[in-house]
Structure P
Amino acid sequence: MDLQQPFYPGRYAAIEVGSNSVLLLVADVDVGGCLTPVEDGEEVTRLSEQSYVSRRLTRPARDRTLDVICEFIRTARASGADGIAAVGTSILREAKNGADFQSEVRQACGLPIEVISGEQEAELAYCGNLHDRRLPGVDGERVVIDIGGGSTEVVRGVGSAIHSRASYPLGAVRLTELFLRGDPPGVRECDAADLAIETVLAPVEPMPPASVVLGSGGTLYHMASTARAAGMAAGADLHGLLLPHKRVAELVDLFRSLPLKFRKRVPGLEPQRADVILAGAMIAHQLMARLSAPRITITGNGVRHGCIYAMAQRALQKK
């Protein structure tokens, strides 16, 4: 995608099929890239449930996810979207029967799912945050991190120029299923998970001074929601909220200390995410340390926003 090109005005819809959740965005876009949401939906379907050992999608997970995708496609069509795109991320890149699931979706809903690479996922997350005037401007480097259920993307750039993009096999669901099985997880489990995160994130280098870090994805968004509810962070809106690194460390300690039944009752935390929030918080904590980031700006924008910009550019090229 050319991040400097203008856009063809219209209404577009994007569906992101992730390891943990399915997300919908229907939005109007103008020629300058101003995006106005019309419909915004999220459902936790846990498509990757029990798949990180077998590398196969289970029947219940497929059925749950298929139902939500079809529902979101109906919503997008009813909204009058000029174009609809669906993308699949890490779980569909890895699952041995991922192609079978793609065929099921196409047969049931009449729309193909494009399985994107980790590098494409990172680029779309960056683009999805590039034109939002509500987010802080920056003269230097902008780093966008996106912590998902199965993978974590880190993309760095200045303005519309992306300098590096990477996707790491770390995610809240993956880490939970492979390491954090206790309730609550014990010291050995947490140490093993920390070592796995440290090993995978070893290539991440510190960012230059005065850089801005944007945090995308359900993990960071719900961490921010929890922090705000606990008085650890302040902001009228989660989008744009500043979350200091020390608060992230405190959230890791909180989630680590609580059995699941109590994590589900934590104010600001969606109960459906309670079982995987510790893993996601541990990834965020180490990633901020590797970047030497004292704080992170939470963003509700992500891959689906980038998809909409990509559709608007393709529409302009066809005219």
Structure Q
Amino acid sequence: MNSNAEINTAVALRPHRNTLHLEQAAIMSIEHFAGDQVIMRLSSPTLAARALPGQFVHVQCDPSLPMRRPMSLMRADSQAGWVDILFKVHGHGTRLLAKRRVGDTLSVLGPIGRTFRLESYRARPLLIGGGVGIPPMIFLAEHMRHSRAPVTPFVVMGSEVPFPFQARPSQILVHGLDPECIAAVPLLDDWGIASRLASQQDFPGCYRGHVTELARRWLEQSIDAVGDVEIFACGPTPMLRAVQALALEFEVRCEISIEEYMACGVGGCAGCCVSVITDEGEAMKRACVDGPVFDAASVRLSS
């Protein structure tokens, strides 16, 4: 049996594993967007007080479904006691969740997982979000906004369905990008954080192409100050592989939050394992509790 000292040491080494809390969260608001996308605000004071960028929650979508669904956290207000999640209707569980109403309660387990690095930021972080990988980038950008260090993040987001917000022309100039590439995330613009959008669907003001191509454009114009740049990203696996390649090419440090199917969400089933290079060699790590955030250089993403 482990001694108390050994248990305390294990907890200290893995603080992100000592955050779990089960809470009945009341739905405060629901917004439906094109592409079967939903933003839901939950009254969840304990979760809001503990949540950090990069973590997720395991949500029971409906009382008839015992299996939970993992949802990235998009925002958290510890003072007001709420969190926001963004999800896309993809199957039976999320379809039932999208039908819930204001005032309903959801069983929510979290926050879960390893966060993005939350200190010692470089001066010019590049945040890349694709599809349902957008929420963690909003959360991280908000955290950087309150950083004590002088940080000027640039956020690029990509989607092949309409974005889950009404894009508007940015009031913040970004050197080196085409003037036609002007669509931005309103919330980020209000915070004074520069952002740009990418899509292959000819959405007005968006860069026409992959979000990683837009990221490359910005990195190329930042080459003289590339030592001040680091990358944070979340999105589908093909996008993350392209992000890994960018980080390697431009020799910048990079963290990625990976998307994997999860069953238990708390490390018990080991159904979400990914291959990671460690100091001891290659190892299988669980995306839910050993991640979902990993050093981009260490992860072997499946094809």
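The numbers here are math on the coordinates, done by the rules we state, and not lab data. Predicted, not measured: the structure shown is a model, and the values here were computed from it. Cβ atoms are built from the backbone, for glycine too; each structure is taken alone.
Quick look at the numbers
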item: Comparison of P, Q - label where relative contact order in percent (Cα under 8 Å, 6 or more apart) is highest; result: P
item: Structure responsible for 18.9, with mean count of other Cβ atoms within 10 Å over residues 25-32 calculated and labels P, Q on offer; result: P
item: Highest-scoring label, criterion being mean count of other Cβ atoms within 10 Å over residues 193-200, among P, Q; result: Q
item: Comparison of P, Q - label where mean count of other Cβ atoms within 10 Å over residues 169-176 is highest; result: P
item: When mean count of other Cβ atoms within 10 Å over residues 153-160 is computed for each of P, Q, the largest belongs to; result: Q
item: Structure from which -6000 was derived, helix-only ellipticity at 222 nm (-39500 (n - 2.57) for each DSSP H run of 4 or more, over all residues; to 500), options P, Q; result: Q
